[in-house]
Each structure stands twice: as C-alpha cells, then as structure tokens.
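Take a look at the structures below.
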Structure P
Amino acid sequence: MTTHKEFTIPFSGLKEGAHSFEYQINNSFFESFEYYEFNEADISIKVHFNKTSTVMELEMEAQGTVNVACDLTNEPFDQEVSGSLPLVVKFGEVYNDEDDEILVIPHGEHQINIAQYIYEMLVLAVPQKRIHPGVEDGTLKSEALKKLEELQPKESNNNDNNTDPRWDALKNLLTDK
C-alpha cells in the first residue's frame, strides 16, 4: 500500500478559517488499497476544511461513477456514486482513530492524511447489490437474463389443492383455539 502523499493536508501552514481541496479519484487509487471490485472509476472529491485554534472540521463529499459488473448478468455498467463523510480532528496525547467521525492526533503533528477515510467513504457508497439499470427497466437483452427466465420456477394457480397433507393437522391448531 502506498502512502498517498497527495491526500496529506499540512494544516500547520494554513490560516484559521475555511479552506477547500479537490481530488480526482481513478481506479489506481483503489488498486493501491488492493481493492479490485471496480473496472473503472471516475470520482471527484471535494474537501471543505475548517481550521480553528483547538479543532479542525472536514466535510468530504464525493460525486462520480464506478464501472462494476452486474450481479445478475455480469454485464459491466456505470454505477453512480455519491457520499459524504464528516470528520472532526482533535489534538490529544496519543493517536486515536477508533471513532468513525473523530480523529485524535498528537499535539506535535502538523499534517493529516485523509486517503483511508476517502477510500472507506467511497467503498461504502457503492450499493452491495449491483443491478444493471437495463435489468430493472427491461431494456437489457442478455443471454444470462434469458437463462434466468428459463430456469425460473413455474407458478401454479391452484395452491390450495397442492398442500401437503402432513401440514393439515397443524393448520387445525390455528383454528381450534
């Protein structure tokens, strides 16, 4: 894993007040974290950084697309990605990143690296179940979809007549109250 120097914010040289940073994320960013779920990535990150004398507040916002394979058809498609992550940076005795939204850094530090936070925000912004938009609206024609429709269980119209007689005694328990 690389150190991601471009995501290091040297806050000691910044004046108190609001600052903005912008980053462009591509697939090599995820590969550096050994994450290979995306075929392509094109995401822009905006970081709003507010520095005060005792604490620093960051608001990270992501907008873009990642190219992923559909879970049903394995067809690649561009999935829209958007997310935000607030982060408060405080000073303390020792480094502590156990809280998701609060980072404690030692008093002598003069910079923070936000690459890990950006990575986690983006990976969590992508839905777990990835379905091609053409599958949802019925416009995608695929061999996999044809095979899924072919193998789909057939629905029977007379469900009441096809009950298992072993369960009939249990049905009587519900009505014998």
Structure Q
Amino acid sequence: MNGFILASQSPRRKQLLAWADIEFDVLVSEAEEDFPAEMDVQDVPVYIAQKKAIAVQEKIKAEFPMHQGKWIIAADTIVVLENEIIGRPMDRADAITILQKLSGKTHRVITGVYLINDSESRNFSETTLVHFHPLTLSQIEYYVDQYQPYDKAGAYGIQDWIGVVGIQGIEGDFYNVMGLPVSKLLSYLPTTNTTTTTK
C-alpha cells in the first residue's frame, strides 16, 4: 500500500506518525467540528473524526484522484472535566480561566480516530486520565504567555513546560494526550510503511 492520508494539519499528529515510520501525505479537513448537544461526551471525538475523514474522502474524489484507494486517518481530541467538554481557548483570558479550572484536578483526554478508504471504515477511541498539580496564577500566566496554547484543547500541551511542571501524573497513553494514540492506531492499520513524507 502506498501510504496513508492524514486528515489533519496538527503538527503533533504529523510528528507522531513520523515517529512511527508511517508513510503519509496530509490533506486538511474543512469539516465543522460540531456535534449533537445530546451526544454522550465519550462518543464526540469519534463523531467529529468521522466528519473529518468523510470530508477529506470527498476532497480526494473531487480534487486528488491520485490518492484514491488510500486509507484516511482522521482524529479529534477533547478534554473533559466533570463531563464538561473543554475546547480550544478563544484568547489569553480564556486560556487562563481554563487552566485555573484544570488546576489541582483530574480530567479525561479522549481521542477519537476514524479510518476510511473506498470500501471500509474502522474507528476507536482512547481515554487517558491526567492529574494536575495545583497551579499558581503566575505559573498559568507564564505558560500562556510563553507557549500561547491557543490551538490546543484544554489550553495546554503535555509535551510543553506545563507538562513537566504542572502535571502530577497520567493514567493511560501519553501520546493520546498529545493528540494521537499511535500504539493503538497501529493495531487498526492494515499495513505500515517506513518512509515518511508530509505535504
């Protein structure tokens, strides 16, 4: 099989697939990341990942026929605190408020993955528990100002400074918190390749 299509522009997901020596190209999904209000939070990431995968599949059929037949990998990651989904921060003040909510508490990070090609689809989700130390306002402001985590669900990246200073521990897959549970993903892929390309 001649590689995969990653339906994401996330630099973390690109990096994780590259580390796994998976050959892939990138086609960014333009799907809306909305979901039914009554949906169980556990199902939300797979639902959104499915929307992303189908949007890229349609883009391939319309614009990139050279990629037809390839498996598309789409993913979505959410942060859940006490059954509330916490998305990306809107601005500095929102990022600070989000991190104050997470401070000293345990939250869930759930990534949904949806795989599709011309004839088949597969999906799964992975959950990791993340335990935060109590954070001071000065720590939170320093992190937000230095790392500007505005593109990250929950307003933080575990691979950043805050992961070293602010996280007491995790239960589950570390890379899931980064945005892609690669080990589990590998068990769902039909084959893997050893040359990585990103476009």
Structure R
Amino acid sequence: MNKIILASQSPRRKQLLEWAEIPFEIIVKETSEDYPPGLEPEEIAVYIAQQKAAAVQKLISPDQIVLAADTIVVLGESIIGKPVHREEAVSILFALSGEKHKVITGVVIRKGEEEISFADVTEVEFHKLTLEQIEFYVDKYKPYDKAGAYAIQEWIGVVGIKSINGDFYNVMGLPVSRVVRALQKING
C-alpha cells in the first residue's frame, strides 16, 4: 500500500494504523470543529472529518491520499465532546455510568477530487460506576483529549464496560478494517 497522509494528531489513530501496517505520515492543520445546525450525529462526524481532510489536502500534492477522522460520543440526544477540566470529565463519566451511548467516527479518505466518506457507529454500555472509580480514572488517566472523557483501551474500559456492539477499534478512534478496505478501493 502507498504511504498515506494521516490528518490527525491522535496517538490512538497513529497506533491503529501502525498495527494495520499502513505506511503513513502525519500532517495536521488546525480546523474548526463547528458544524452547521440540523445535521445528524453521523453527518456531524463526517463533516468535521471532511474539514480536516480538505485543510490538509491543500498542503500536499493531489495524488497523495489523505485520511481524516473525527469521533463523537452521543448519549441520548446529546453530543458529548472532550472535557475541558476535571469536573467536566467526572460529570461526563457519571452521566455515562450505567447507560448505553454511541461512539461515532466519521472517516474521510481523499485523493484529488475522489472522496470516500462514512460514519461507523458502535454502541457501548457502561456498568454502574462509583464516584470513586470515576475520580480514580480521571485523576490517573486525565482523559481531556478524548470525546466522552474515556479511552476504551484504558483502565475504565477494562473494568467499566458491560457490553459493546460494533467495532471495538472504532471506539478507540478509527474503524480500521473499514478504513483498510476503503484505502484499497481508492488506491485502485
């Protein structure tokens, strides 16, 4: 597979591409994570990923492949972003405790004018968590760069998740098997 450009600074996406043995380099350009009103959650994740891909595509040659992604967490009708501080992280995890939520990753792969985009949805259910468990996790792992204030591959995922319906790696930030198939398709 040809080397791709990963338009993300996420250490988890980097790790997942390494595990999949996809050659890549990282090029990132800051973009807004705002989105137009009225979009469904899947559309929001794809829209933000499209903005990231478009910004990076302007910096590279048109024959290079750009991979961008954005992950959001949805509880009921609410989109839960990245917590700004400890209290917000604790509050988010308290809201997720004992509940099912959706983790949605929007993926965009672009090569010149060609684009493949999709959203992958995984349903996650937490066991009821105690305040002590939540505070322990937040204080030790500081999940401030993670939508939903947690990483499934860390302690809280190991001890706190009751069930998962969908792609585990999507919850980490990239539905790798779908990405690999899409890359093969766009690579011709």
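Computed from the coordinates by the stated procedures, all read-outs in this text should not be read as laboratory data. This is a predicted model, so every value here is computed, not measured. Cβ atoms are built from the backbone, for glycine too; each structure is taken alone.
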Label whose coordinates, when distance in nm of label points 7 Å out along Cα→Cβ at positions 30 and 118 is calculated, return 2.4 (choices P, Q, R): Q
task: Looking at relative contact order in percent (Cα under 8 Å, 6 or more apart), point out which structure of P, Q, R has the largest value.
output: Q
